[in-house]
Structure formats: structure tokens, C-alpha cells
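Taken together, the values in this text are just the output of simple stated rules run on the coordinates, not laboratory data. Computed from a predicted structure; not experimentally measured.
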Structure 1
Amino acid sequence: MRKAPRLALTMGDPRGIGPEVVVAALRQRDYPAEITVIGAEDQIGAAPAKVRLSVGLWREGSGTKDGDRPRALRAGRLAGHSVQKAVELALAGEVDAIVTGPVEKLALHAAGFPFPGQTEWLGELAGGVETVMMLVAGEPALRVALLTTHVALRDVPALLSVERIVRSGSIVRAGLIGQFGLPAPKLALCALNPHAGEQGLFGDEEERILAPAAQALGIQGPLPADTVFVRAIRGEFDAVLAPYHDVGMTAVKVSGFGSGVNVTLGLPFVRTAPDHGTAFDIAGTGQADPGSMRAAIELAIQLAAPSHPRAAVRAVL
């Protein structure tokens, strides 16, 4: 049995803080893992890793085919090809987990990768599997899974359905069992409307959709957003299903800003990422905090380790 898990680590958008937080996180400690860094050739050289895989050059005037094209397009291609290579390694069994650096969705779209985010794209790359984004932060850990991700708030009610919630909740439950080693995870469903709709006074989604979904899953909810996350932090729930992006992300970032980790559930391999974006405004200034990237690496190692409880759990599934 291998003593150390194998990770593929992408640097993200070359214009953002991804490359510098990857380098800083790798320099801060000697991780018990075999790490392969993937990114632009003129950026991965600074990363202290035994294996570095280039997907092209980033530096202006480098002579690449995209040298005369907009920077966003070139950045999107480099970031996108890095993710594709990491998934390729994971599906081939050459790495046990991938950790992805932050990317800009507009750049990925310009480069021909038209997905709402990496979570959905990874599911497509892994063979069209359905995925769920779960954020982990704080101590004790708050785990929040998003039922909808990068969509306008006005579109959320129409996207919620009993079937969607049940499918997502089932993926979360399976992920907590199979990856996190929790044999009987306790889930809660967060309400959409204030006061969980107040018996239809502030909206009927709770009665029509959320309550039947919670019953089908056998979990508690819908519970008001202003209390359910507090109850989860106190240990009453192992994870909360959040109906829309910002209600879940706000809870996670208040709980553990700078140390949160994005985990993609539903994939045939472990995937983690820092819970921040590209932060173009501070890239290259030395202000970027590598804490979330470090946490993402550490969690990927934990979940992919041969000695992790998930190995024993999977053996009896």
C-alpha cells in the first residue's frame, strides 16, 4: 500500500493570485504527499514540487500561438488545459486527488469551456456525472452544500424542485460516507424564504418543494437560515443543504474566512479548491493569503490517504 497520496495541483488563472498562493502554500510546509503541479511553464518553475507539468507559456512575447490574442483568452486556455490534465491524471489512476487553483469564468468561456463553474465542468470531464459543491470551514467544521450555484437570485426558485434537492442530498450523503468516513451523516435543509416562509406568508416554496424533499431524504428541514448554520456549528448537523449560493457561502466565510475549502462531491476522485477567487486586484502585490490553498491541499491529502476512514467505509458499501 502506498504511504502517501498523490495529488495534482493546478495553478489557476495565470493573471490572478493562484500561482502565488500555490507557491506559498507549498513552501510553507512539507506535505505528506506526492504533488504534481500543473500550469504555465514560466510559473510552475517557482513551485517546490518534484513533478511539474507545463500546459504552455504565459509570459507576454513568449512566442506562443496565442501571443497576439487577448490576455483573457490565453489565460482561460492555460487554466482550462491545466484542469483537463489534472482530471486526465485522476481518471487514469495516476493521482488520487486534484486541487484546483482559482479561475475566472469569463476567461474559461472565452477559451471554449462554457460551464457555470469548475464544479459542473469537472462532472462533465468525469463522464457526465452529477456533482454538488460543498464548502468546509471552521473548527469544528461547518459543511455547506449548495443546491444551486452561480445563477441569478431571481432564477433560484424556478430551479429548485423536489427531485433536484433529493438528488443533491443523496450525493452529499454518499460523499460524507464515502469520502469523509461518516457512517450515518446528519443533514439539514436550509429554507429559501425568511422564517422558512412563515407558513406561506413569505413564500410557498417551503411547503410545496422543500418540506417534501426533506421528508423524502429523511432529514430535518426546511429550517430558517438564521439558525440552521448555528446549529450545524454546534454539532447538531454534519452538513447543511443551502438553496442558493450566497446564503451558504456567507455562512461558510463567516465561520472560517481564509481557511475554507471547496469540495466537489459526486466525482470518482477527490477534488478540493480554495474558497476564494482570482483576486486580480491584489495579484502580484504580496497581499494574497495562502491559507485557503494550504487548507485545500491538506484536506485533499486527508481524504485521499489510504489510512483515511473512507477506505474502510467503502469496503463494506
Structure 2
Amino acid sequence: MENKIILISGSTASGKSDFAIKIAKNIGGEIINADSIQIYKDLNVLTARPNIEKEDPNHHLYGFLNGDHLWSVGDWVKEAKKISDEILNRKMIPIIVGGTGLYFKAITDGLSPIPDIDPKIRKGLIADLKKDGLKKLYSELNKIDPVAGKSINQNDQQRILRALEVYNGTNKKISYFWGIKRVKLFNNPFEKVNITLPREDLYKRCDARCEEMMRCGAIEEVKELLKKGYNINAPIMNAIGVNEITEFLNNNIDFREALDLMKYRTHQYAKRQTTWSKHQMITWKSISTQLSDKIVDNFIKKL
């Protein structure tokens, strides 16, 4: 297993974090977060962040950024590479776990060779975002780079800003860079596993998680988040549950409506993650079952 890194992907509520923790405890592993919303502070309950203080293995890249900090895939993969190397130097095993497909693609396939962009360009775009809103920036992207516009979701603030930033900084479309050979930062052997569940079981888990979040302080968490005065376009404000609970706090919907909307959005998100894995993780080992100790033991034996 020399220099091997374990990659564990899966939809929200699939049980991937519990699986990763069990593996880490058994083989001497340290966990690196690959979830693009769990990198932010302020939301612990709504992002289902592992209770790091009570877990035995070391956890990295959880809850360390302010909610308005825009972090690119490139930023993440460079930091994940640095931490992985440090873990390997300690003779431990990096276990990268999460549900953000683009993070895993950056690890396994590499990054597009986009040059560094002047930070002033990003600052200007953020000012435009606050002034004009995301819808207008997305419209601009579609005019500049229809290929990228078709690929990027209209609500994906991070990727929309990145595409415009690249164009303004290089005078070339981001889709141009997508067609160039990627640069790999990771050259390690990987053990790649995707945790999957039948859709009905996954949705039941999603619903149970939403209900548990509401019981465990999600409303109070959003109240504290709103006190911080984040702009509505800040990345953390797009976390599932923030808008729904905010609407409830503003008396625009009742508690049951807020909970049902959270469940609906979580189902949508899980479906998108599942679709991504089907198309992008064809070669990954699939574990499609409830995660028993026997499954964990078999996985470890085959490493």
C-alpha cells in the first residue's frame, strides 16, 4: 500500500463518511474532506459535518473557511495534495472522502492548465455579482462561452465566476482550456470506491437526515449565520436548508413547508451526484449495500 491513497465518493446521506471513519480506524488513516460546502465554517449541522472532536482519526479541510470565501477546484486539489503528502510522510494513509465530483476528477484526471489570474479580476467580478446578481453574470457567460454556459449550472456561482475570471484574465474561453491536456498533481496509486444505494433507500436516508438536522439545531444555526450578515450570493448561503429555514424565520412558509423543501432539494442534489458517478466514475469499485462490519473487513482485506 506504499503511497496509496483511498478515494471514497458517494451521494449525500449514502454513509460514505461513516465508512471512511471505520476504514481509517482500522488501517491507520487520516481523512481529507472532498465536499465543497463542508470546507466552510458556520454550518455544522446543515452540512452534516463529522463530529471531528469526538472521532479518533485526524480530519483535514473541514470548516476552515469563512462563508464568503470563494475557493476553486484548483485551490482545493493543491491543498489536498499537500496534506496527502504530509500524511504519507507520517507513514499513515490518506483517505479522501466527499461528494463533490469535480474534486475527484481533479485528483484522478488532473487540472486544466489555466494560468494564474490577477486577483483584482475576481474582486471586480464579485462586485458585479453583488450589484447585478448571478443571473446577469450567467447570461454574460453564455454570450462569451456558450459551451461553458451549457455545462455549468445557472446557480453554480463558483464555476460561473471562475469561467468569467478566466476569460477576463486570459482572453480565452474556459472551454478552450478544458480541451487541453490536464496537469496531474497526484501520481499516487488509488483505491477508488463509490458508495451507492438504491434510490428509494437513499431518499429515505436523505429525509431522515433532514429531520435529524431540524431536531439538532439547524434553525438556531441559520439564525447565527444570518447574524453574520453574509451577502445572499456568498457560497455558504447556497447550502441546502439555509434558504428554506430563512423563509421559515421570515414567516413566509411554515415549519412543515421548510422541511419538505429541504427534503426535495436534498433529493435533487443526491440525484445529480448519482448521475455524475454513473458517467464519470465508471472504473470505480461500487459498494451498493448497507455498510456492515463485514463489508468494511472485506474492503480492508483487499487493499
**Asked** Quick one: helix-only ellipticity at 222 nm (-39500 (n - 2.57) for each DSSP H run of 4 or more, over all residues; to 500) came out at -16000 when computed from one of 1, 2, so which one is it?
**Response** 2
**Message:** Among 1, 2, considering only relative contact order in percent (Cα under 8 Å, 6 or more apart), which has the greatest calculated value?
**Reply:** 2
**Asked** 34, 21, 15 is what came out when Cα extents along the principal axes in Å, for residues 130-169 alone was calculated for one structure; which of 1, 2 is it?
**Response** 1
